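Visitor: What follows is a set of structures for review.
Just so it is clear, none of the values below were taken in a lab; they were calculated from the coordinates. All figures in this text were calculated on a predicted structure; none of them were measured in a lab. Cβ atoms are built from the backbone, for glycine too; each structure is taken alone.
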Structure P
Amino acid sequence: MSDVSLFLIPRGFRFGATIAGIKASGRPDFSLIVADTPASAAAAFTANRVIAAPLTIDKENLRATGGKVRVVAINAGNANCAAGQAGLHAAQATCAAAAEVFGCKPEEVFPSSTGVIGVPLPAEKLSAAMPGLAARISSESDHFLEVAHAILTTDLVEKTAFARFEAQDAAGKTGEVRIAALGKGSGMIHPQLAPHATMLVYILTDAAIEPADLNDYLRAAIEKSFNRISVDGDTSTNDTVLLLASGASGVSIGAHDASFQATLTQVCTSLARQIVADGEGVSHVVELRITGAASDADALRVAKAIAHSPLVKTAWAGCDPNWGRLAAAIGYSGAEIDPARIDISFGTLPICRDGGRAPGYDETAAHAYLGQKEFSISIELHQGNGSCVFWTTDLTAEYIRINADYST
């Protein structure tokens, strides 16, 4: 696990993880994030119309409390999705068990699940593990990292991000505000989070922020981070991003605070890029920089068309500088383009100019450049001022092996 300083963990939260017996491997699979007092909350969920039971309960609970969360209960190894009424009962039973242990309302509990779809969740195992886990939760950094480890499925590494800054509230009070995040995601990664293995992200801050303002901050950060990544183009049934504010720093942050927004976006972007880098079977991480589009939306259309093309992604896997596949994806993206004005570069290497092979094109150099673990591809459309940065991966035989065997 990473060496994380206690001084980067937001105040007002405790953490812990244990083995509840959900994962067949016998590894830690149940974790808690507990706010000392009900925290302000904002969340975004998958746009997939088939959604896991916990997400249904989470939405109901956030409405019932006006955006307050006391306990986050996360299980890995079972998605609690496509389980019918039994799935909803399992999520509700988890809320009831947490409420009894922590003396809060069931509506103040936020259940999350990740793992195999279509298998009933044995919620009784979570309820049985709850008291023992509650007895050992702590605000220590190693307990925070326990949660980061226990939520993993096909992930290879824990994913965490931290930041802090000096803030001043409207009353003139200054103090340090901390933001920390942990998440999981390796396959089935193409978040489309609506007002949006699975991507689960939990972001914590010790600033005091009202739920409505917290929601605005989260939406803006998501657009520049989690909605700009894709591993395989599949949108999970369980995708969730939760932002909690404990207020324990004593510093109040209102609407439109540029420092908080920038720091939150920085943390989210770091975590998003870590998720891409740990994609299933990934051998290359690719940054797409689209400029000159008719609009930002068009730039995103181009980036997604490229990121979701099996032909492009398999070429990257083989370090094959077949830029014609990029041009084809741009052409069917639906964006406004002029084929005779497309420019493509691999890093600083000219690949395509004015829709054709660049005069200085060097296939050997291009092949060598794509041999790097991480590389950047720039596309200039010459249609306007729209732009975006998007992170994606190649598609390898190892990805196929992992997902061919996932449930068995």
Structure Q
Amino acid sequence: MAPIHCSTLPNGLRVVIQSDSAVPLVGVSLSYDVGSRVEGRGQAGFAHLFEHLMFQGSAHVNAGEFVRRVQGFGGTVNGATGVERTNFYHSLPASQLGLGLWLEADRMRSLRVEQDSFERQRITVLDEYRERVEQRAYGRAHGRISEMSYSSFGYGHPVIGYREDLESATLESVDAFYRRWYRPDNAVLAIAGDVDVEKALAMVTQYFGDIRPGSPGDELVFDDPPRLAPKREKIQDPMARLPAVFLNHPAVPYGHPDFYVFEVLETLLFKGTSSRLRRVLQQSGDVLSLKGGYEAHRGPSIFSFFAVLGEGEETGAVVAAYEAVVEALSREPVGARELAGVLNQLRTHRVFSQEALVGRASALARSVLFHRDPLFEAEYLARVSAVNAEDILRVASDGFDPTGIVVLEVVAQ
């Protein structure tokens, strides 16, 4: 693997570069340390709204021009908002690296947050909210399970936000949000591809070096007290035609030694037709679909389960079957053959996710932003491969305490 360069500009922008001359392309990821977790009450959905606003023009780039310029050279461009970060990424021919960096720097320096573009994008996001939450089966339940699972507002509300916060937002409030979070000292720029490291770093300095850092606000704290009793709730969903159930347990955050064990547990229980929960629940016909796994954050985290039941199936029976599968992991060591298959599946997925240069750049940015370690991805495979049957026994015994369970039943209408 090629060496990874990591440095910080005087204005605080962290820069990660990995050269790979296999193809004459480059992938760029600019990750801002702003996700739904930083949104205060009344701001739910602002980070996702800015994913849209960041393409509405800056001092030297008209609305939509960012996408047109990148696609004009055969590249791809997109953005994604999550709980922990907002990631803007694009690919280009290596010869056009300067164009991509200039476009990103211009909107970091001089994004145009204007009333007309703000209103247009607010309507777009509200339409998306209507489609994903109000008009989709189990849409409201996805938000409700988050509220039940965390005591902090940051982690306890959905990324897409709340209708009332989006409708009451003002141009002044979203502009203040932009100035608070979208600054060089709150971002990581990652470059992967056919580049000379020194020349690429000189370009980064040329385009980003004179952008002034912001004034950071108070440090946010994301601690949840331990759950001392189970939480259970039942809601009706007028959009659902079949019953469903959500449940989760508290889990360890990024950086915890057992992070890798939970990664293995997710694959063991959920990934592939031979995974334990699919064998027990889906192939038996008890549930029609299921998903879940390890939702790791830098703050409070969870291990989740969601299943859509067949008509007439009892939620209690499905929850009991899930708990029985998990409880078995604390009693019987996973066999060597099953564990080897799980580890191979997990390693394969991780490698393929970074096959594209954009995926690799995004992973490098995530490594520095979440772990402050540019080598995290390079060492991930070795660390996850070191997980053994005894680790799984221990974590399954301690990490799935029934006193910390949260269960949300969805009744179909």
Structure R
Amino acid sequence: MASDEDSSRIPGFYKLTVEGRVSTIAKKANLKDDEVELLGSGGGLSPGLADRMIENVVGTMAYPFGVAVNFRINGRDRLIPMVLEEPSVVAAASNMARLMREGEGIKTSSTDPVMIGQIQVLDVPDIDSALETLSEEKQRLLEHANQQDPVLVRVGGGARDLQSRVIDSEVGKMLILHLLVDCQDIMGANAVNTMCEALAPMVEELTGGRVLLRIISNLADKRLVRAEAVIRKEAIGGEKAIDDIIAAWALADADPYRASTHNKGIMNGVVAVALATAQDHRALEAGAHAYAARTGRYRSLSRWSKNEDGDLVGVLEMPMAVGTVGGTTKTHPIARLALKVLGVSRARELSEVMAAVGLAQNLGALRALTQEGIQRGHMRLHARNLVAMAGAEGDLINRAVEELITSGEIRFDKAQEIVNRLKG
């Protein structure tokens, strides 16, 4: 059991002021004074640093940085940094994590961090002969690939295998090589692409063909993560509530129109942590959705069922290509701070946490949809934004929000009317 100091269970955290929340997180994550100041800096990214990250920089843009509480993952309590603009996501993740805390909490696991680099070979005169030659020369090709990144090899990673595929396409048959690379704690795009580029001349010589593309695949189906949780039936609302959640999931698994929104809810949690830690969230999205369609039909990334006790069981499996070494993760000061709050240093550990957040977020959406409708929580938070825009401050915000929600007219003009009246 986590001590109070280490516990992610912080009752009433959402009721604190921003300053109060920062103070609480600073104590639990042992943040230094300069790190606390960074949280209030408006994003922590100077124009100069931004100019070194992308082209044609003219400024920066900040998103809200929140912390989800109540998470216990593999027996360890964690505070979850989340960056996003959508209301109710952080609250839903925190609430569902509270229901998943029993015992070890959310249980996670992951495969080795292996990424796939693709080498496309065209105009191969004899594909069967080329396949045989590549098989014979596999070890030499792997050794050459590993010469491109001795640091990765030294820390236990590197090229592990070379696999061949023949694809029929609109322009004829083509030979595709898959270079499998253990990326350890890096996401791997630069390392894998460099290795594929280096192998291209050798592949051309061995096959007699012409190499065109040589690039990493974002369908990282060798780098999978799994999260599983059991939620007691009395905690989620009883047998009917569980049956409704399973029925809602079943629609997502059977119908791509529902599955796209269902999986988007999962990615609300995953991408929020990815943004906080400066991961390539676009690659994560692409890989997740491709994996959801791996059977030939786009389906749910999660699965919900009942166990023999009638409790709800949720499982999420998906690709998760993330890194804790190099790239923007180490460049961006807020990303470094987020990793400290999260308490992770290894990429597999980060990937498992992200899957746990995705599973909790998925349950939050399913519960809201089946029990109260998705708009209730959204509209309360939207009302809060509206009254703040209308000029409400301090204690006046809560009074104005209640009146706005009671009115049933969640609009800016109504918010202005209420705030002006309450101000006298």
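Visitor: Which one of P, Q, R has percent of Cα pairs over 30 Å apart, as calculated from the coordinates, equal to 51? If you can, show how the numbers build up before the last one.
Guide: Values: P: 42; Q: 48; R: 51.
It traces back to R.
Visitor: So helix-only ellipticity at 222 nm (-39500 (n - 2.57) for each DSSP H run of 4 or more, over all residues; to 500), computed for just one structure, reads -15500; which one of P, Q, R is that? Display every interim value, and only then the final one.
Guide: Working: P: -10000; Q: -12500; R: -15500.
Structure of origin is R.
Visitor: Another question, then. When mean count of other Cβ atoms within 10 Å over residues 37-44 is computed for each of P, Q, R, which one produces 18.8?
Guide: Working: P: 23.1; Q: 18.8; R: 14.6.
It must be structure Q, since only it matches.
Visitor: For volume of the Cα convex hull per residue in Å³, for residues 125-324 alone, find whichever of P, Q, R sits highest and give me its label.
Guide: On the way: P: 149; Q: 199; R: 159.
Biggest value here belongs to Q.
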